[in-house]
Structures are given as structure tokens and as C-alpha cells.
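These are the structures, in C-alpha cells.
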Structure I
Amino acid sequence: MIHVSNISKQYGNKILYKSGSFQINPGEKIGLVGPNGAGKTTIFRILADEEGVDGGTVSKPDKLVLGYFSQNIEEMKGKSALEEVKSGIGNIPLMQKRIQEIEVKLSEPMDDEEMQKMLEEYGHLQEEFERLGGYDLDQRAAEILTGLGIGPDDYNRPTESFSGGWKMRIALAKILAINPQVLLMDEPTNHLDMESIVWLEEWIMNFKGALLMTSHDRDFMNRIVKKIVEVAHQTITVFSGNYDYYEKEKKVRLEQLIASAKRQEDMLAKEKEFIARFAARASHAAQVQSRVKKLEKIDIIEIPPDEKEINFQWPVPPRGGDEVLKIENLAKIWKTPEGKEKLVFKNANAMVKRLDRVAVVGVNGAGKSTLLKIVADHTAATEGKATIGANVEVGYFSQNSLDVLDPNEIVMEEVHKKIPTATVGYVRNLLGAFLFTGDDAEKKVSVLSGGEKSRLVLATILARSINFLVLDEPTNHLDIKSREVLLQAIKQFPGTVMIVSHDRYFLRSITTKVFELDKNQLLVTNGDWDYYWSKKHSDAH
């Protein structure tokens with residue numbers, strides 16, 4: 001269907017890939033993975049004809065219908081959400097009008113040649129109209145919007161009244177509604193809550209076309225893709241299987257490469273030793289020359305720079321009391337800009353015990369962040385109280401935490417300011433544990449990506465002597481590798497955790513209790529993530 005053969009691409013001196021090849025077959029679901037900056041988005045842009053290649057070829061059928069969802073959404077205005085979604089699908093209204101015109105003409109007398117032309121055009125238009133889903137377009141667009149969390153009340157709202165995150169959902173709905181033969185998706189789960197992620201997962205599983213996507217959500221990748229295309233170290237490598245298989249297989253291939261490199265190194269050492277020993281002897285001149293030529297032809301096996309796993313020893317916090325947090329008859333009402341009152345939740349009662357790992361869940365707008373703000377004393381409750389236990393030290397992370405970073409400071413100094421008694425070696429180790437290695441520690445904060453800033457703030461929070469972590473969407477902006485680092489840190493953290501995250505793999509790995517905010521109520525489930533999830537879905541049926 002799409003054949004990418006021996007492509008090369010570089011920007012200035014930076015080579016992204018040399019002689020890279022892969023193909024997208026009909027109906028295939030493929031995950032595109034690789035470190036930030038390796039060239040994943042460039043692959044999408046090449047396939048969408050937004051960029052060319054420096055070498056090699058990209059071949060695809062002439063009339064291929066391709067949908068590309070990227071993080072750079074176009075400006076939206078002048079249409080309702082529903083109209084915007086429908087506007088991406090050919091020119092259906094004009095086609096509909098032309099079909100009706102032909103139907104009227106066909107009922108009138110005409111000669112055979114004209115009749116033949118009319119019937120051909122009519123057949124072609126009907127075929128195209130059906131392929132684009134013209135007959136059920138309104139219903140399909142509405143279903144997709146609802147699945148992505150924009151309900152009937154908001155279908156006719158003007159697009160400019162939606163925030164950036166909700167505009168992303170409209171842009172995603174617009175691409176899905178095209179129902180393309182090939183779907184390219186760059187981080188489709190960004191800005192989605194868990195319910196929308198689960199809906200999108202189901203939609204893609206039922207989607208008949210081919211898919212190439214990147215995602216930081218490991219569960220999402222595992223459930224959908226059956227093939228991985230990795231872009232890393234200037235090469236494109238294909239793996240057959242889901243993300244978990246890719247990780248295992250990559251490890252096996254790396255071990256084999258290291259073993260081959262070792263054998264080559266031993267062979268080269270022997271050859272060089274022979275050349276050095278007999279170079280001055282005329283009797284061995286032919287053999288020496290032969291071996292020199294042999295060495296010149298050998299391609300040296302290169303081991304890709306491995307992401308070092310640094311085992312960092314987290315500080316042991318003081319032992320707090322067994323009751324870490326007691327929530328009693330808690331209620332919160334926000335005042336809207338228009339002066340109206342908006343109830344977030346009421347009559348909330350719950351207990352967090354020492355070493356609990358509490359997942360706080362609910363649809364967007366249910367009040368998850370509000371609950372965490374009350375717990376962290378960043379906003380006051382309207383009624384009731386949230387009492388922090390004896391000797392409990394809170395470490396709070398929210399998306400606003402990134403604003404406290406000094407953009408003019410370098411990474412190393414920014415951390416040192418937060419833990420001034422730490423040695424330089426300790427700070428470097430801490431940064432290494434959060435994937436800031438080598439020169440990364442000398443970068444200015446202002447040039448860091450959203451994910452790097454999140455890692456920086458999380459590192460400084462975890463390095464302090466706290467025993468209650470309150471984390472509001474710490475996995476946002478983090479790629480799979482960074483999420484693994486945070487996950488391991490939380491697993492080793494010797495205190496209590498309360499966390500909002502839309503990453504099911506992450507929550508499944510740590511959760512011991514779930515607080516769900518639903519219809520202004522706080523519902524408590526004592527049990528791990530899988531127990532909560534199966535209970536929720538069995539109750540729903």
C-alpha cells in the first residue's frame with residue numbers, strides 16, 4: 001500500500017535516517033516509536049506529502065485517502081463543532097446537490113449519448129458519496145464527537161469558544177470522520193481523559209483502514225498495534241509485535257549486537273597484533289599487506305548509545321502517622337466568571353492510610369484537580385475538611401508547578417536551589433535518574449520541552465524528605481521511557497501516593513485504592529486498578 005524504500009533525511013548537519021525502509025500494508029496497525037528528536041513527526045510529514053526525502057522513494061496509490069492528525073492544529077473559527085468535523089469530508093453538500101440535479105434530468109427526455117454520460121456521472125458520484133459516508137455523515141460526526149467527550153449540548157457551540165485541549169478533540173474527530181484508508185496519528189491520546197482514550201481504542205480496533213501512530217500510552221499501544229517501526233540512531237528498524245514484544249526483542253537484538261561487536265573486537269585485536277609483530281619482516285610482507293587490506297574493508301559494528309539505567313537511592317522520609325489524610329463531608333463550589341455557583345462535589349468522605357497508592361479518577365471537569373488542590377492546601381474547601389495526619393510532609397505536583405521554574409537558570413543550578421544541602425555528585429545522580437545525562441544538566445530551563453520540565457520538577461519533589469506525594473497528571477508530556485522512570489521512582493518511594501493520571505498501565509502498576517469522582521460524589525473502591533476497572537464495567541452492564 002505505502003512503500004518507504006531506502007529513505008534518507010537530514011536537517012543541516014543532523015542526520016535523521018540513512019537508507020530507512022518499511023511498509024504499511026492494508027489494515028495494518030503500526031506503532032511509531034523512538035526518542036524525542038529522532039524524526040518521528042518528520043516520517044508523518046513525509047507520508048502526508050508535507051516534506052520530501054533527501055534520498056530513496058515513498059510510493060503510494062494515486063487516489064489513496066490519507067488522514068493525518070498532528071499536534072499542530074489549524075485555526076478554527078466561524079463554524080460549530082459539528083460543522084467543523086463534517087467540513088473535512090470531501091465536498092458532500094455539492095455532491096448531494098449534483099446527484100439531485102442529475103436525478104431530475106434523468107426523468108426528462110434526452111438522446112442515448114447524453115443519457116449514457118449522465119448515468120456514468122451519476123454512478124461515479126453515488127459511489128464516491130457512499131465511500132465518503134455521505135448517507136450517515138451527520139450521525140457519524142455526532143457519534144465521534146460524543147465519544148471524544150463533546151456531547152450534544154456542545155455540537156452547535158462555535159469552535160472558537162473551546163479551549164486548546166478541546167479544539168484538539170474536534171481536530172481529531174474531523175480526521176476520524178473522514179474514515180481514511182490510511183490514518184496517521186501523532187499522539188492522539190494527548191488531552192484525552194480515560195473514558196475518551198478507551199472509546200478511541202475501541203474505534204481504532206473496529207477501523208478497517210491502516211494506522212501508523214505514536215503514543216506515550218503503553219496500554220493503548222499494546223492493545224492496538226501489531227507491528228513497531230522504531231526511529232533511532234539514524235536508522236529505521238521494524239519489529240513484528242506490540243510494544244511489550246518490541247521492548248523484549250530490542251533487548252535480545254542489543255545483546256546479540258554486543259556479542260557480535262565483542263567477537264569482532266577480539267578478531268581485530270589479533271589481526272592488529274599480527275600486523276604489528278611482522279610488519280618489519282620481509283618474509284611476512286604479503287601476509288601483512290593482505291591483512292591490512294582485509295581490515296580496511298571491515299564495517300565496524302557500532303553499539304547504539306544505551307540509555308543508562310541509574311539506580312538512585314531516594315531519601316528515606318520521616319515515618320508519619322497511619323492516618324495520612326482524612327476527608328470528612330468535603331464540598332467544593334466554584335464561582336464562575338459570571339458570578340454563578342458551580343458544584344464540584346459534596347458530602348465526600350474518605351481515608352488515606354500510610355503507604356496507600358490512591359488513583360483519583362473521573363471524566364474531565366469532575367473535580368480531580370480540585371480535590372488534590374484542597375489536599376495540598378492550594379484552595380479552601382467550601383464545606384467539611386481534609387485533614388493531613390501527624391508528621392505528614394506533602395510534596396505536590398501540578399501542571400502549574402512548571403511555572404515556578406526559573407527560565408534563565410541552568411538545569412543543574414535549578415535543582416541545587418531546591419535541595420541546597422546536596423552535593424554536586426548527588427544532584428548529578430538525581431538528574432541522571434530522571435534522564436538528564438551529560439550536557440543535558442547544563443541546558444537552560446527555557447529551552448526544555450514540556451516533558452523535560454515535568455521530569456525536572458518531579459526530580460526535585462522526590463529528592464526532598466517528604467512522605468506524602470500528591471501528583472496531578474505527572475504523566476502528561478512524558479514519553480513512555482520517562483513514564484517508566486517515574487513509575488519505578490514511585491514504586492520505590494517509601495511513603496503514600498495520591499495521583500491523577502490517564503495512563504492505565506501506570507495506574508495498574510501501583511494502585512491499591514481508587515477515588516472516583518462521578519456526578520458530584522466521591523466513590524471509594526478498596527482494591528487494585530484491575531479490580532476497580534472490572535467492577536466498574538460489570539456494574540455498567
Structure II
Amino acid sequence: MRRPHPVRAGTRRVGSNATSALPRRRATVLHAATVAAMTTVSDIRPHVTPLPLERALEGIDVLEWIPGPHGRAQDTEVKGITVSNHDIAPGWLFVAIPGYTQHGIRFAHAAAEAGAVAVLTDPEGARRAREQVLDLPVVVVEDPRAACAPVAATIYAHPARQLRTMAITGTNGKTTTSYLMRAALGVDHPDAALCGTVETLVGGLDIRSEHTTNEAPVIQRLLALALQSGEGAAVVETSAHALSLHRVDDIVFDVAGFTNLQHDHLDYYGDMEHYFEAKRMLFTPAHSRQAVVCVDDEWGQRLAREAEVPVTTVSALTDTPAQWQVRGIRADKGSSRTVFTLVDPHGVGHRVGCPVPGEVNVQNTVVAIVSAVCLGLDLEAVIDAVEAAPQVPGRMQKVNDDASLQPLVVVDYAHTPEGLEWTLRSIRELTRNRLVLVFGTDGDRDATKRPDLARIAARGADVLWVTDENPRTEDAASIRAELLGAIREVRPDMHEVTEVTTCRRDAVRRALLAAEAGDTVLITGKGAEWYQDVQGIKHAYNDVPVAREVLDQDPRIQAR
């Protein structure tokens with residue numbers, strides 16, 4: 001029998017009832033103590049042979065060399081490069097980039113105190129350096145951000161040229177595909193490096209990520225350390241922002257994959273056309289040698305036509321003609337896998353058990369498998385390796401394996417309308433009773449997607465708990481109000497809709513304790529993120545350990 005749901009402080013009862021409960025998983029999900037103890041990108045320190053600054057800037061159009069107190073700027077020896085005064089070592093070049101709100105030259109003195117031996121900046125930065133009486137040589141270029149990647153590649157001896165490299169881009173699925181690509185590379189390179197949204201893995205280091213794609217100097221350091229550690233290969237999750245901001249310049253990936261293009265980041269790009277053009281840059285000779293493109297959507301079909309490198313096409317979720325086709329997708333509830341047949345260009349079918357549940361992850365799995373095959377790896381060996389891939393953090397991640405006494409709890413990053421719709425459809429297949437959704441949306445990000453996100457939630461879930469993700473500098477209550485307004489369009493009576501006005505932790509706890517065995521509680525939006533950003537402060541928070549705490553201490557279980 002269903003228990004009545006009490007209305008508590010911090011919960012606004014928007015509709016007539018509400019529901020949920022939960023338990024477990026891996027070391028990339030973080031408690032506060034774990035966060036403090038983790039390594040950072042500052043621990044990525046490959047061996048570097050120092051070289052004169054003039055040689056490091058070969059091929060760069062230098063507007064002016066401003067000497068320092070010890071002679072010509074050109075003769076200054078450098079053995080590293082950074083855009084951050086918090087990630088620097090003695091002997092490094094500091095790149096002062098103009099930002100949206102302040103110029104990086106503001107931090108040049110701090111960089112000098114940390115050991116910087118020279119500064120690379122633009123004319124405005126040089127003017128301010130003179131005003132600040134900066135006691136370092138200064139190199140002036142038109143666009144220091146654009147110069148950063150090739151200079152970093154030179155300082156770290158172009159490591160990408162000696163590694164087997166893969167890149168993946170798309171709106172949804174990048175992270176899942178990057179982990180599956182790493183698993184596929186494991187056929188030849190069991191310790192391949194990874195640079196992605198959740199973590200950076202290289203040289204025995206496991207580093208929590210601040211960006212989907214690190215800044216150019218960090219990526220070049222990562223690749224150099226991967227080479228020196230004998231890892232042999234690397235996967236770089238590549239965002240549109242990374243391409244627009246030159247973070248992967250001077251890297252020509254052996255293969256680049258594309259999953260899809262959906263409504264996101266329009267606050268930055270303005271419209272889908274500009275967003276597509278940013279993604280398309282990866283599929284030019286400057287960035288890749290060949291491409292694997294999923295043609296399930298119109299953007300993939302267009303990319304396959306317009307890419308400037310050889311393209312191998314795959315189709316996973318539609319009947320769009322492609323060189324590699326998926327057939328017979330079905331959910332295997334016994335193994336919690338999605339099983340399908342991958343038909344190769346010769347018409348031969350290969351059975352695959354997708355290691356990440358959900359139909360949408362078939363797309364990610366196929367792009368990873370075909371990308372590895374395009375690098376010359378054996379298809380059957382790649383399939384075996386991908387099927388054995390470890391859990392992808394925060395992507396269709398089951399928190400509890402035994403849901404006989406509690407609801408099944410799943411954490412997923414779904415944060416776009418299309419991504420949430422796919423995820424809800426996949427979770428519905430695993431759900432015996434009610435589908436309970438805990439969700440919100442980010443502040444200071446593309447607000448145009450909020451109404452669609454809310455309407456999809458209202459149509460796809462039985463019970464809704466509306467909470468906060470990363471409000472950032474926006475008012476959290478206003479963000480929730482936007483979501484609630486769109487939910488009301490679908491559910492005028494707001495039945496089974498609850499707004500939690502306190503915090504996300506409360507929303508997870510209340511949703512889980514209100515759910516029952518046979519229900520599924522889906523917690524979306526943050527995935528494996530280790531923080532919640534409120535007014536510029538990143539508080540240590542992760543959905544998975546919070547959910548586990550509730551499940552482990554669930555009074556209904558404790559009483560048994």
C-alpha cells in the first residue's frame with residue numbers, strides 16, 4: 001500500500017502527491033574528503049627539455065619582443081606553458097589572455113612569483129604590463145589564445161604525432177563514447193590516456209575535470225605524459241567550445257567521431273548553424289585524418305556530406321542509409337544491457353551487448369567500435385573490449401543493484417531536451433511501476449531549452465521532483481519557476497509534481513524515501529559532476545553518494 005507523502009519544510013506541494021527511494025558505485029563519485037585528496041592538472045608534469053623562447057614561437061607572427069631585466073626575450077629559456085597562475089612551475093611561459101570580464105595580465109605578477117620567466121600576451125596586455133612595471137620579458141601577438149596551442153605543442157615536442165589518438169564530439173554522448181573508445185583502444189593500449197568531462201586519466205593519475213576539454217597547454221602536457229608513460233594512445237572528449245577557443249589546435253587526431261547535434265549552448269553560439277560550424281571544425285585536415293559520423297539526425301547527415309576528411313557513416317537509431325547499420329535493438333532485462341546487431345559494410349552481422357543501458361547508448365557504442373576499427377583494430381576484439389568496459393560514471397549509472405526492497409535508482413547526465421527524452425524512454429523499459437524523476441536545469445546557461453526540458457519531463461515521468469542543478473549566479477527559484485510553468489502546460493493539475501525549495505540533497509532524499517520497490521528513481525542533469533555551483537562557489541556534491549547514503553540508511557530497510 002502506498003504511504004501518504006508528508007509535506008515538509010522546504011517542499012512546495014505543487015500537485016497532489018509525490019514519490020521515491022535508493023543505494024551504490026565507484027571512486028570517481030566524490031565525497032568532500034575525496035575531492036580534497038584528488039590530484040589536479042598541476043600533477044601532470046612530463047619531462048621537458050628547455051628551449052629558447054624564440055624557438056618555442058617558431059611560426060608565430062610576433063608583433064613585438066619586449067626585453068626583460070636579463071636581456072633579450074628571444075633568448076629566455078622555457079620548459080612549460082600555462083594560461084593559469086594556479087597551474088605553473090618555475091621556468092614556464094605565462095599566457096595572458098583577454099577574458100570576458102578581465103584581462104589575464106592582471107595575474108602576471110602572481111605568475112612571476114610562482115616562477116614564470118616570460119609572458120605571452122596581446123597589445124592591450126603589453127600596455128598594461130608596462131603600467132604594472134612587470135619585471136619579465138613580454139612577447140606580443142595578435143591573439144594569444146590562438147598562439148597558445150602551437151606554442152605548447154612545440155614546447156612539449158608534438159606528442160600527438162607519436163600517439164594513436166581519438167576525438168569525440170557531439171551534444172549528447174561524448175563522455176560515454178570517450179570511455180567506450182578508451183575501452184576499445186585497450187585491445188592494443190590497455191592504459192590509454194583520457195581527457196574528458198568527468199576525469200582525466202594519464203600516467204597513473206586520476207584527475208577530476210573542470211572542463212569537458214582542458215586548455216591547450218594541459219592537453220599537450222597530458223599527451224606528452226601519456227607518451228612518456230608508454231600508454232601509446234589517448235582519447236580527447238572535444239567540445240564545441242574547445243574547437244572555437246583553439247584548445248585542440250595543432251593536434252591532428254587519427255580518427256574523430258560524431259554522435260549527434262541537439263539543442264544546447266545557444267547562449268554562446270546564438271543558433272544551431274553556428275553551433276554546427278564549430279563542431280564541423282573537428283572534421284577538417286587541421287584536426288583529423290578521418291571521421292566516423294552517426295547520421296541518425298540531419299546534422300550528422302550534413303556533416304557526412306561536408307566533412308573535409310574521409311568519412312565512415314553509422315546509423316544506430318534510424319533507418320538512414322549508412323556503411324554500418326544497427327538492427328534488432330532490444331532491452332535484455334536479465335543483464336540490464338541493450339543488445340543489438342551491428343551490420344558491417346560487407347553485410348555481416350555482429351552481436352553486441354551495450355555495456356551502458358539504454359537505446360540511446362547504442363549510438364555511442366557503435367561510434368566507439370567503428371572508430372577503433374578505422375584505426376585498424378580487430379572488430380571482434382574491439383566488441384569484446386567494449387562489452388567489458390567499466391561503468392561510465394554518471395551515465396545511466398545504477399546506484400543499487402538489488403532493487404527488490406527499494407526502488408531502482410539511476411543517475412544520468414541527461415540535460416538537454418533530446419537527451420532527457422531518450423533517457424526517460426530507456427528507463428521506462430526497466431521500470432515495473434512508476435518512473436520518478438528528480439531534475440532541474442543549470443543557471444547561466446542556454447535558457448531557451450528550459451521549457452522543452454520541462455515539458456518532456458512532464459510527459460515522460462509519472463512523478464516529478466523539481467530541484468536545482470548549478471544555479472551559478474542566477475536566482476534558483478526563478479529557474480525552478482520557469483520549469484514549473486512549462487510543466488503546468490502538460491499537467492494543468494500539477495499532479496505528482498513537487499518543488500523542493502531547499503537544496504538538491506533534500507530533493508534526492510525525499511524522492512527516494514517516497515518511492516517504493518518496483519519504482520525507478522531517475523536523477524538527471526549532473527551525472528558524475530563532483531560539485532554544485534552556487535554564486536561562483538563549487539560546493540562538493542555528487543548525486544551518487546548522496547543517493548547511496550539514503551538507500552543505506554533507509555528506515556524501511558533498517559527495520560527489517
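FYI, it's all coordinate maths here, none of it is from the lab. For clarity, every value in this text was computed on a predicted model and none was experimentally measured. Cβ atoms are built from the backbone, for glycine too; each structure is taken alone.
Points worth noting:
- For relative contact order in percent (Cα under 8 Å, 6 or more apart) computed as 14, the structure of I, II it came from: I
- When mean projected area of the Cα convex hull in nm², for residues 181-332 alone is computed for each of I, II, the largest belongs to: I
- If Rg and Dmax of the Cα atoms in Å, for residues 69-372 alone is computed and equals 31.7, 103, the structure in I, II: I
- Parent structure of the calculated result 2.3, given that distance in nm of label points 7 Å out along Cα→Cβ at positions 45 and 213 is the read-out and I, II the choices: I
- Which of I, II yields 0.40 [FRET efficiency 1/(1 + (r/R0)^6) of positions 269 and 517 (r between Cβ atoms, R0 = 41 Å, to 0.05), calculated]: II
- Identity of the structure behind 82, 59, 43 (criterion: Cα extents along the principal axes in Å, calculated), options I, II: II
- Answer label among I, II for the case where helix-only ellipticity at 222 nm (-39500 (n - 2.57) for each DSSP H run of 4 or more, over all residues; to 500), calculated from the coordinates, equals -12500: I
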